[in-house]
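Next up, some structures in structure tokens.
Values in this text are rule-based calculations from the coordinates and carry no lab data. What you see is a predicted model, and the numbers here were worked out from it, not measured in a lab. Cβ atoms are built from the backbone, for glycine too; each structure is taken alone.
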Structure 1
Amino acid sequence: MSCRVVVLLSGRGSNFRAIVEARLPVEIVAVVSNRPQADGLVWAREQGLPTVALDHTEFADREAFDAKLADEIERHQPDLVVLAGYMRILSPAFIARFEGRLLNIHPSLLPAFPGLKTHERALAEGVKIHGCTVHFVTAQLDHGPIVIQAAVPVRADDTPETLSARVLAQEHRVYPQAIRWFAEGRLVNKCGCINLQDDSASQSVFPTES
């Protein structure tokens, strides 16, 4: 039986496209956006995937929207919920409802640079290595058990735009990999740390741009 996945997105959905194009052993049972005109939602429809548009501006508050969103997700009976450029902070009640089956990708090497403008902040701090992180979502913003990371060197002539582009290329590699591992049942949470089952050699392998 394939792993049932619901994807949440707010914009163009480039990570979502990478997930689809990776041909993973999953079934995308719904693509949901809080922005009805999101490019990612349009692309999903073009691929024949089921889509749902829930406009967050039509709800009184975050909790009301998240409750409706959670009900819609549960209707599709997912094994995994994937945040692919979903640009809203999730309420604690929503996160608790999907604990252990909610994945996110963040454009930094967490725990460094949580939040927004990660590439600008990395350049301002003068770090030499930057990257991205796939992690399980917890109530703490941009925190939670790390599944996989990818690193890129920071170049002397980098701008936020050039650095972002190289990090995004790595996101498109590691997010499908993390989802594949989840679908194969290979992710083991030991005291808040994620290990790969039956493949100790891969546990320390982090794809890195040269």
Structure 2
Amino acid sequence: MKNIVILISGGGSNMAAIVHAAVRDRWAGRFDARIAAVISNQPAAGGLSLAATQGVATAAVDHKAFASRDEFDTALAAAIDVHMPTLVVLAGFMRILTPGFVGRYAGRLINIHPSLLPAFPGLRTHQRAIDAGCQVAGVTVHHVTTELDHGPILAQAAVPVLRGDTAATLAERVLAQEHRLYPRAIERWLEIEATASPEVD
């Protein structure tokens, strides 16, 4: 069974979209895959309760309890590795990860970013797109590397910037696309993984 671990920091709307897709599209039957756990760096994250109601195992590793990023990432990796993950999915996980952590999950660590990368890495993506006069914004699913928001792209979706858009109104439409794109990108990753690693009789 391929285990997917999702990392969150807040309400977990992208996580919920992924969990619902896994159930609706029967990933266990199609890909021999399941959502094994949802883990947060925020013990009070609303997404943990939401995941628990869907029967998904949850855990919290509070980053404030650690003196350094390295110590936190070591503890986070230990919590992840309990589930023997095939894929680790960042879904609104608001921590910059250390090179050691990224290297540990190289090739099986993915993230979603609310812009059409390589445009507008980092924060305030929607306002920056508006300020730049962009007619199109969007969302990107990409592999995580040690360079922030610069990993190989797995999937993208475009969202038009409308006259009178604010960062909030644009963010709302981009988020709707995130909920559609992320599950599909994971499905595609699982398809590629299944092709690359055929079962042995």
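Name the one structure among 1, 2 that distance in nm of label points 7 Å out along Cα→Cβ at positions 96 and 120 of 2.1 was derived from. Structure 2 accounts for this read-out. Among candidates 1, 2, the computation of helix-only ellipticity at 222 nm (-39500 (n - 2.57) for each DSSP H run of 4 or more, over all residues; to 500) that gave -10000 used structure 1.
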